[in-house]
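Peer 1: These are the structures in question, set out in turn.
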Structure I
Amino acid sequence: MSEMGGFDYLVLLWFVMAGITFTVLSFVAAPYGRHVRPGWGPTVDNNLGWVIMEAPAALVFAACFFLESGPTTIPLVIFFLLWEVHYVHRAFIYPLTLREVDRRMPLTVAGIGLLFNVGNGYINGHYLFALSGGYPLSWLRDPRFLVGLGLFVAGYLVNRRSDRTLRNLRRPGEGGYKIPRGGFFRWISCPNYLGEIIEWMGWAVATWSVTGLAFAVWTFANLAPRAQANHDWYRETFADYPPGRKALVPKLW
């Protein structure tokens, strides 16, 4: 079996696993954050759990960038920087901003996240930096790159602003949950998830790759059920929760 043939099977498996993940998470909320519950084995500090989950994405992708033998072009450098801007923040900065008091995460959840990010970082990094053949400088003027970059930046900004709104609901050392308001929270319960879905949709378009599409599908499969679970939790927990607010897509879902 050629390397490209084996890689194709790996990417196909990634799509299948995304479908399975979406189905499972539509019925069982992943046990972290507001949905944490006993019965999932040993736990770790929540901040450490986020580092365990997210750091491999930054590190594996960087290893592919520096160690793979494909050409290095300016578009590839931009893809590398976009990926690392997201994951360096998610793995090493975001955990330091969490204000939950004594919040813990099942080690099982952190381990599953670690395995996903190792695989996803490798699939995207290996394709871009070894198998794609590189992207010419003219790719920076291609409508696919420009539209994809615009979506990526827009989604990143929505995600970061929404995370900041959620963080500011608590004072340092304060626990518990409150109703978030303002920004996209006026229309949906989880704009942070919507932003991330848009972000990686943009990645798929900008790279115009099946591996990028696989990541975008995975992001939706993971976060869309989570958004619905959070939305249902808000409505059950707060009697005054805004009745017109949707879970993920304004006025639709």
Structure II
Amino acid sequence: MRPPSSPAFSDNLLTRLAGAGRVAVLTGAGISAESGVPTFRGDEGIWKKFRPEELANVNAFMRNPELVWEWYKHRKTLMATVQPNPGHAALAAMESHHAQVTVITQNIDDLHRRAGSHNVLELHGNINRNYCIACGTSVSNEDILRQEAAPRCPACRGLVRPDVVWFGELLPVDIWDESVRAAERAEVFFAIGTSAVVHPAASLPGIAKKAGAYLVEVNIEDTELSWHADEVLIGKAGDILPRLLNSYVSLSH
């Protein structure tokens, strides 16, 4: 039977969280949207003429690095204007109440780290990092943003790309393996702001539940995952997570 969608918290959830040693969280675009992060397909102006698949892939980059970098500079500039929201802050604060909190994110905006989370697994990379495709040297955003042309590596003059996973590329194996281990070990597993339909990330909630975790979905609407979750909390993460944190921390004292 499908659990009811409700912003209220069951005694079962509060008790499990109060006693949990390991908590794992999968976050998607929804939690970032609450901070005003533009969606992949929502940029204004000239970029509406392009599909993301036409820009975020290695073939496009090799064919026209100037165009691809102009788009990424635009996105970097936009993301630099947003701030972590109370949802991000609540996840970071959970670290004080559990032996381990692992945040697995499909987002590239760095907001979890900026909010104070320490154990963050970035499945799709981080838009604030860049590296040379020839020698692997890391190049700072500051260096990138002040160059007019497609940036070149200071060490070997090779092309520099953003450290994000492009269409057609595999997730980083070490990050994925660590994410699976976190899901398998979690006593409570949250899926927040994600439709959980894009694989392989969509398999993590199921992995966690099969291993015995209490599966909690937080989203502004029901998703396909809702039918499998033990508890479904409908609303904004920035509203729900701080209240949930306060509720189970009070219970454990």
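Just so it is clear, none of the values below were taken in a lab; they were calculated from the coordinates. Since this is a predicted model, take the numbers as computed values, not measurements. Cβ atoms are built from the backbone, for glycine too; each structure is taken alone.
Peer 1: Among the shown structures I, II, from which was the value 2.2 of distance in nm of label points 7 Å out along Cα→Cβ at positions 108 and 140 calculated?
Peer 2: II
Peer 1: While we're on this one: Given structures I, II, which gives the highest value for distance in nm of label points 7 Å out along Cα→Cβ at positions 36 and 148?
Peer 2: That would be structure I.
Peer 1: Could you tell me which structure in I, II was used to calculate helix-only ellipticity at 222 nm (-39500 (n - 2.57) for each DSSP H run of 4 or more, over all residues; to 500) as -10000?
Peer 2: II
Peer 1: Okay, next question. 24 is what came out when relative contact order in percent (Cα under 8 Å, 6 or more apart) was calculated for one structure; which of I, II is it?
Peer 2: Matching structure: I.
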